Structure P
Amino acid sequence: MSADEYVNQIVDKYQVDTSESSQVYKTAMAFQNLGEQWAGQCLRFVIVSGSFAKLTAVSSVLAGGSDIDLFISLVPNCKGTMKELYEGLHGFLVGKGFQVKRQNVSLGIKVGNVAIDFVPGKLQDGGDEDHTLYVRRGDTWKKTNVQEHIHYVLNSGCTKEIRALKIWKRLHGLDFLSFYVELFAIRAISQNPSNSVAANVWTTFQAIRDHLHDWTIIDPANSNNIISEQHTYEEKQKIVAQAKASLGKSDWSQIIW
């Protein structure tokens, strides 16, 4: 079996059905009303976002199932800071009887083997879809555009490689933000593209080894939002160490399985 055949086989193994008829999508829609109830008069809409919308989602037995993001768009004049709104959503979900996991920009609940991550964002004044999100890493807020993120990744031509890398990070227990993985992989592959998925993943491992500490990875929707600053030096060191270890393996089955 060739490297490409093996990597494609593993990516297929963790394939997620992202259609509206999938169980993950149906589960998320069944609990969409939680976001709507919480937002109340501040609600604009609730949409599927994140990896599910970008087609970069993977299902890992190590992660306990599949995850799906629901983005809650709030009107600009919604009262409270984004941190207050984030914590308010946390309290609302706890009040509904859920065990709630605080994540970087989202709040996660588990429904069976589906993790639903609610991402609250307040629309900024203006004619586009720029939103303000609370970011726990750094206890700050950031301006971004979730819909632009979806389009950027979908149109990158790298979704299969990104899924392979997300499988890799999960199997090896790495703390590597999904959006960071996506943007880093797109940059690495664009500098040395190949028609081979395995070769592109290998190129990304090499870029992680050589450049994770010095590449500035910028949010395509906001040049002031530096995604690469959301990991500490120590966290990056662990990712680099695993990339080096993977590059030292002679067989892909020792890297992802």
Structure Q
Amino acid sequence: MSNNYTLGRGEIHFGQYRTGTQVPRGERYLGNSPELGFSAEQENLDHYNSDRGVRIKDESVILQLDYNGSFITDNISPQNLAMFFLGTQTLESTAGSTADTESFVDVELGTSYQLGTSTTQPSGVRDVENVALTVGATPLVIDVDYTIDMALGRFTLLDTATVVADTDTVDVTYDVKASTRQRIISKSDTIEGSLRFLAYNPAGDDIDYFMPWVKITPSGDFQLKSDEWQQLPFDLEVLKKGTLESIYMDGRAYVPA
């Protein structure tokens, strides 16, 4: 029999359980995953015969067997971000509005301000137009007193401003375009479901792995800024679901000769 020397490659698919159940949704491909691995930890209860001479082990029973794992994906999708932050991913729709007004009191030159923040919209509005800034009845001049990022809904008071000074109150009027954007909100939800690894090895037999019940938790650093591709690291805890076994490993089907 020849050796099965294997260079591992493959895809991770996760079927997250529907809320309050152990029924998975359809399996979602998590995207490119540079790493996936598992470890097994076993705890035994040993028995020794102590009647004569040197104690000899004459029995050993497994008390505990844990399967754990970890994986990394560099697919920074909204769904994967929500999984890393144990939260939710939705499409946030904003209705268009006109002539919205805000007052920013006790301003400081050289600082930036976000339009449209509230308890229901803590990160503010996006995609604004027709922005006008005033101090009292005096309008501020763009690129002289301030700059504006319409896409992000942020304005910056310039250090060289002439109309506005520190501690002034700046009144802003603006329109908001109707738009939709992705939104991920961090929470403390438990991420559970089934996990499937489909092997596509350049060398070695393809063996697929299926785990009916895993818990996924974020693990390690997620670098928002670096000279490397962003990566999301996760830990896996493999659990036993009812009468099913923890892990199923299947080779590819073939027709016997």
Structure R
Amino acid sequence: MSLVLLFPPSLGRLKATARAQLLADTLTRWLGQAVHVEVAETYAELETRVLQCDVDLAWAPPSVCARAEKDAPAIFKSVRQGRDHYRAALVGRARSLPAIDNLRGLRAAWVDPLSTGGHLLAVSLLAARGLDIKTLFSEQRFYGSYQGALLAVLGGDADVGAVYSHGDDEAAARETLVSHVGASEVELAPFAYTDPSPNDGLIVTSRPSNVRPLIADLAHVTDGSRGPTLLLEIFEADTLIRAEPGDYSAVGRALS
């Protein structure tokens, strides 16, 4: 029976599908058994299939990791630029950049209701400032990917969006913008940063399979014995570390 690895839709379908095929071929050789990689249509599908153990592995945002943490045999948290956490940056068009206290009546472009960097962290920041998210914006739409949401802001269909950022400075936010919209990033600018959240992670579910050997194989990525791998390149991570119990509990509380 093939192992099934599920990808989130946040990279955009074309980019995610290309990476999925590369990873399937590599993991099949690495693990010695067939690996089938799929791309979820939505974060809701990703979460449902993880919680129902319909897949063996899932690359998931912190919101899904938080809900899976209690029952998952293991979660391998990504580390980027030496950090196992990230923030979200609120962004707008550079030539008419809004201020965080002057968002009323604007239009928001989010990634997905369950996207931590592309929705939840931003909403949490605004709520902490006493802003009523239900009435603050004149329109809120979900575009399914970071690229889609950012293109909506660039094209004038929205005024505000959010992206993940590895730091609370413009250089870190621009690194993310470049990865999703290329040279057009100069037309966008960050104007606020959220509190940190644990990074996304690779969830091992309890689906009937050789779970323990699978966890042991994945652990080799973290101890340096295999060196850099395509797995890390595709996840754009320096390494993976096994999450400790409760690492995602703060995210879980924010969702409840």
Subject >> Entry that produces 3.9 once distance in nm of label points 7 Å out along Cα→Cβ at positions 55 and 135 is calculated, selected from P, Q, R >> reply: R
Subject >> For Rg and Dmax of the Cα atoms in Å, for residues 127-246 alone computed as 26.3, 76, the structure of P, Q, R it came from >> reply: Q
Subject >> Highest-scoring label, criterion being volume of the Cα convex hull per residue in Å³, among P, Q, R >> reply: Q
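From which structure (P, Q, R) was helix-only ellipticity at 222 nm (-39500 (n - 2.57) for each DSSP H run of 4 or more, over all residues; to 500) calculated, if the value obtained is -500?
The value was obtained from structure Q.
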Original post:
For relative contact order in percent (Cα under 8 Å, 6 or more apart), which of the structures P, Q, R scores highest?
Top reply: R
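We did not get these values from a lab; they are worked out from the coordinates using the rules stated. These numbers were taken from a predicted model, which means no experiment stands behind them. Cβ atoms are built from the backbone, for glycine too; each structure is taken alone.
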